[in-house]
Each structure stands twice: as structure tokens, then as C-alpha cells.
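Presented below are the structures under discussion, each in the form of C-alpha cells.
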Structure I
Amino acid sequence: MDGVVEQALGMTGELLRAEALRRSFGGRMVVDIDLLSVSRGEVLAVLGPNGAGKSTLFRILLLLERPDAGRLYLDGRAVVPGDRQAALRLAGVFQRPFLFAGTVEANAGFGLRARGVAGSELRRRVDSALRAFGLSELAAADVRTLSGGEAQRLAVARAMAVEPDVLLLDEPTAGLDIPVRRSLREDLERAVRLRGGAVIIATHDPADAFALADRIAVMEGGRLVQVGVPDDLVLEPATPFVAAFAGAELLVDGIVETMEGGLVQVRTAGGTTVWGVSAETPLRQGEAAHASYRPEDVTIVAENAATATSAINRFRMGVASAVTTGALVRVRLKGTLALTALVTRRSAEVMHLVPGTTVEAHLKATAVRVYRAGTRQ
């Protein structure tokens, strides 16, 4: 039977595949995953909050920890912890980089020397890895002199130098200052695209996932709640939890009042009605529900402006605050419900979007996702 499975897996293009993984600690299920796979040349992000089980899954996939149940396949072959042949095809970088005493160059070549690589090939790979992460000028430096960002770059460079079939990165940008995080993310994006193998990134930062990954697996409470390409998570989030990670915000809690033409009308406790699209079927009249939206989908127009719009949801609101974030202004609106909108600086100036200004907010029904109340978490 295993031979049949392995043969089938080898034909799918999958490089690493996990089936029915279960791992618990102290009676609490930490990893409960039916299926997760990554293909050659693909970058997969496992995205979730702290405590979601990402680090445990990371250690299992890296063959450092044995699951209570389940199977792992590497290139179609079943593998387990202690399988040295499989371990040599994997490389991992933990959130807190561990560096050996010595120079940057010596650290970058450690994994290669352990695999018997020497001479000109060793030098070529080390030089390439250091260059990819902007560390060439620090080759002779003692690792004790490195900053946190430089140490993390070196740990990733050392792992990539061995050219593993599967590279696993645990929170690669966590704990770094924003400019350093952005720079490392850009270097990672370039470097991983030059590889022929697969990359798995475990992260709590949506920016890492959306910038680097071909697919994103959202993890909550040890389970995968949605797996898809980034656009899937933004446009078709399966739950409010996924929507929040994709940048959406909760709009209202209320009761489903009616369903018409594929749209759902939710009435809030304050009597305001909001139209949206059902994220799950079937929703029933009288059922408790909540809805989410993305701030960039909210359009702000001047009060009483004669503006053509197809938006069903229109609310007269007051500006509560307007905070500049880069090229955009994040505007919080208050009224019979609360909304947040993102507008350009120019728009904020023209409409005089300061606290106290009265405006009209438009939000298309197709931009609102309505969920059954029990799926909030």
C-alpha cells in the first residue's frame, strides 16, 4: 500500500506532504491537520497568531519532533524523525537564530561542511549566500559583533547555502525593527524565487505571508481554517478570523432580516441595516450574524454630494479621527455604526476630513461578507 501511495505522490509534483497530523500536550491538541502539502518551486506560508501551533508543526515538518499520529512524505517517500537521508534534504531557521562561535563566513559554510562539501564548491556557495543577504562585507567579522537583523540574515544564508529541497523558516522577520524587517523581507523574496525547491514560512505577520507566499495556510487552534492563494483569502475569506488576518475589520453584529437576489440584509441592535454577501450557506432569517469589510472598500464623499454610486450601503457619519499612515489616511467614522476607511492624503485634504466633519460613507454590498455568528473565532 505504501508503495502505491508513494508512487501516486511522486506524480503530483508535491515535494513535502503531511497527512492526518496530530500532536497534543497535556491533553490539549496543538496540531490537528488533515492535509498540508507544498510543491517544488512553491512558497507556502503558514499564517496564524501566537499559540496557533505553528512552531510545533514547524518542528514536525523539519523531522525534529514525532507527531502522535500521521504521516510525512518527502518527494513521495514516507519519512520519520531520525531519517538522515531525509534530514539532509531539509534545512530550517528558527525565530531566534543560533550562530556558532567564529566568523560570518565560517558560519555560512557550516551546513555545507557537515555535508562533505569542500574546496571551490564550498566557497562558491558561501559567497553566493552571503551576497544574497548583503553580508559579503562582513564575511570576516566575528558573529558576536552582528546586529539582530544581521544575525537573522546569516542564519537564513547558512540554510540556503546547502540548497535544501525544502527550506523552513520560523518567524523570519519577528523581533526586527520595521526598516530591517522590510529589507530582510525584500531579500527573502528575491532569494526564495531563485530556488528550485520548496519554502515553508511559519509566521504571525500577514505582511510576510502576502509578500512572500504563493499559497497561504491560515492556522487557528492547531487546525487549518483556510488554504489558498493570497487573493482567495482577501476576496473569499472562509471565516471572520481569516478575514481579519487578510486586513478586514468587523462591521456589525446583528440578525439576518432578509435574503434577496443573493444578498443578505443584517439589522443591527441600533436598527441600522447592512447588505452583504453570504460567506456561508445557508444563512437563515432571524439567525445571529456578523459582517466584515475591508477599509479600502469604503468610499467617503462630502455630505449631500451628488455622487453616482451603485453602493446599497450608504451611511451619514461623522469623522472621529484621521491618522496618516504612509501615503494614506486612516479615517475612523462614527454614527449608527462604526467604520474605518483608507483615503489618499489629497482626498483627506479636499474633503477636510478632520474630527467633527460630517460625510457620507458608501460600501458596496459585494464588499461585505456576512458570517454566521458562531464562526467568529
Structure II
Amino acid sequence: MIQNTKYIALTGGAAAAEALKQINPDVMPVYPITPQTPIIEVFAKMVADGEVDTEIIQVESEHSAMSAAMGAQAAGVRAVTASSSQGIMLMSEILPIVSGTRLPALMVVSARALSAPINIHGDHEDVMAVRDLGWIQIISENAQEVYDNVFIALKMAEKVRIPAMVIMDGFITSHSVENLEIVDTAAVRGYVGEYKPKKYLLDIENPVSFGPVGLPNSFFEFKRAQIEAMNDATVAYKEAADEYAVLTGRKYDYFEGYQLEDAERVIVIAGSAAGAAKVAIDEMRADGEKVGLLKIKLFRPFPYKKIAEALKNAKNIAVLDRTVPLGSDAPLFSDILNSLFKIQNPKSKIQSYIYGLGGREIFSKDIKQVFEDLKKENGESLKYIGLK
């Protein structure tokens, strides 16, 4: 049953704060970094105004923010934080410890370029750099998806006991105002439920240790269990998304297919640039062009077989990555290539593109040019969009 809703204009950062307010987490360690800062600024004001009773911990660095979130989760409470770019790099020592300890902390990320040179604008270098550290990663196109994904991510994370990142593009989404639909708070809290940790440090009747040494006779088994839990997260995502659809009428899947069913040429993309792609596709469809889009939502764990099935009829595929591949193929391109390999699909020709680094804009005309390029034989292993 769809619950009472209201419409409100918010930035992506404020949408994340609104979702966190409705969840009312127990602890939020905070440290500011552009373009993530508005998330914690808006949420801190909500706490100061008495709208939420979360304990905010002001720490001296992002490393400490993640350490404090981990400590709070280990103590048995729900903890959230937010970060970007070099902040994520600073906390990268702690990220695999949180996931390896199976603590379902939630982090909202305004994705941003990594230094050097210094750049404060949005691309996906930071989240791609930590993509294999055991965190669920859900990528949002717009403010509505940021808001919705916070709830979905939290629910699935706590079910499988794996931490989760909800990712938006820095500035492009985090600072842009959009109209979005807000769900009734009581319905949200009924959806996410109370946090009930399986084991926690303050359970004195059942004492446990967190962060033990894992020597050769046990380490392998710990990691195997973590791998299986991440595999379970694929199912948990779909279950959480389907339950959320009943609540709101908004359906989320592992990916969004846009004009995909009969598309011969397809672009694969993640994040805010999907909006420009949809505009270009609508205009090209009006001219009779069979073009389509596959927009990634759940990036980790990566749903290889589902995506391969969705792309099986495409003759030409362009995969657009908003990150810097140094010494290897681009990450999203690699995952799509592996998807097609797993189902032994020799029919599709696939081309890798890099776009939007350091916040450089991508327009619908650029997307159209990619579709035109796909008509040709692609001799280059990597192409660039908007490079001067």
C-alpha cells in the first residue's frame, strides 16, 4: 500500500539528510569535505533543532569518522557517516575492517575526483578506488534516487551484515535542487525497522570480541564467509527494493533499462549522466534510431548475469566510465565485458569510453556522437568524450 507522501524541492545532499532524519540513526561521526559537507551541515541543523536525536560526534579526520562509526556499530547501535574523495582515501584503512568485521554501517558519498591535481568536482575516482573493499555500492542518478537508496541500502546492509555506500555525483547531484517525493516518516521507520545486531560488544550476557587476529588456519574461512555474504546481498537488494516499491510505487532493480528491449546500439552508464543519455535517446528514437540505455544502480555486488541477459540482443555497446583507468581497463567496462563473457555472448561489439573527469560536463550531443561512433568499426581500445 502506497503511503502518504509530500513533494519538496531539495538538493541531493539535503535529500540524503532528510532520509537520515527519518531513519533517526543512533550515531553519526562527521568530518567536512567538499562536496559532501552539505549532507552533514543539514543533518546537524536537524539535530540542533530537535528534529532528530542522533548523537553527532565531531572528529578530527575522516579516518576517525569511519573508526567511530565502526566502534558505534560494534557497540550495537546504528551508525552513519558521509564523505568524498581524499576523505575516502584517508578512511580507506578502516573500510575493509568494517566490512571484514561484518558491521553494516551506512555512508553517503558525494563522489569526487582524486588529487593530483587538486579538483573538488564530481567524478567516480574515489568510489572506484575502494570498490573491492567489501562495501555494497548503490549509485544514484538524481536526488530522488539518493533519498530512496538510503533506505534500500540500510535495509539490505543490515540484513546481510555488510556496510553500504549510497553514491551521488558531487555538485551535479549533491548541490542541484530537484523536486522529489518524501515518504511518511512512520512508514519509513516501519520499512527499515529497528536495528537488531546479531552480536555486539555491550551484550554482557553473550560476550564477544571484534577485530581478532586471523592466522592462516582461520583467515581463509573468514574471507569465504564474507564472499558468500556479498553474494547474498544481490538477493537482499532486490527484496529490499521490491518491498520499497510496495511502500512508494517507485520500482528499483539492479539497473534501469531505458528503451532497451529492441535497442541495437546501447550505452551503459552510471550516475547523473544518465539524464543526458535519456534526452539523446528520446530525440534519436524520434528519428527512428534503435538506441537504448542501461543505467547501473547496484554496482557492488555486480549483478553480472542479470546485466548480461539485458544486453544479449545489443549489437554494439558503449560503456562510459567517469574514472581514470591507470594501467588497466576502466572498471565498469571490465565488469560489462565479464558479464558478456560469462554468458559467452560473441555477438556484441563493446567499446570503452572515458568522460566527465574532474567535473567536466557531458551533454546530450556527446551521447549522440557516441551512438554515431558505434555504427563504425571501433579500432581504438579506449576513447574519450569531451577531451580538449
Task: Test item: FRET efficiency 1/(1 + (r/R0)^6) of positions 178 and 226 (r between Cβ atoms, R0 = 30 Å, to 0.05) calculated as 0.60, pick one of I, II - done: I
Task: Kirkwood radius over Cα pairs in Å from the coordinates reads 21.4; which among I, II - done: II
Task: For helix-only ellipticity at 222 nm (-39500 (n - 2.57) for each DSSP H run of 4 or more, over all residues; to 500) computed as -12000, the structure of I, II it came from - done: II
- [ ] Identify which of structures I, II gives the largest calculated value of FRET efficiency 1/(1 + (r/R0)^6) of positions 26 and 362 (r between Cβ atoms, R0 = 41 Å, to 0.05).
- [x] II
Task: Of the structures I, II, the one that 1.0 was derived from, the read-out being distance in nm of label points 7 Å out along Cα→Cβ at positions 98 and 170 - done: I
Open item on the list: Ranked on distance in nm of label points 7 Å out along Cα→Cβ at positions 106 and 282, which label among I, II comes first with the largest value?
Closed with: I
Open item on the list: If mean count of other Cβ atoms within 10 Å over residues 146-153 computes to 19.6, which of I, II did it come from?
Closed with: I
Task: Computed 2.9 for distance in nm of label points 7 Å out along Cα→Cβ at positions 18 and 250 - originating structure among I, II - done: I
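Just so you know, all these numbers are worked out from the coordinates, no wet-lab data involved. Treat the numbers as computed from the prediction; the structure is a model and nothing was measured. Cβ atoms are built from the backbone, for glycine too; each structure is taken alone.
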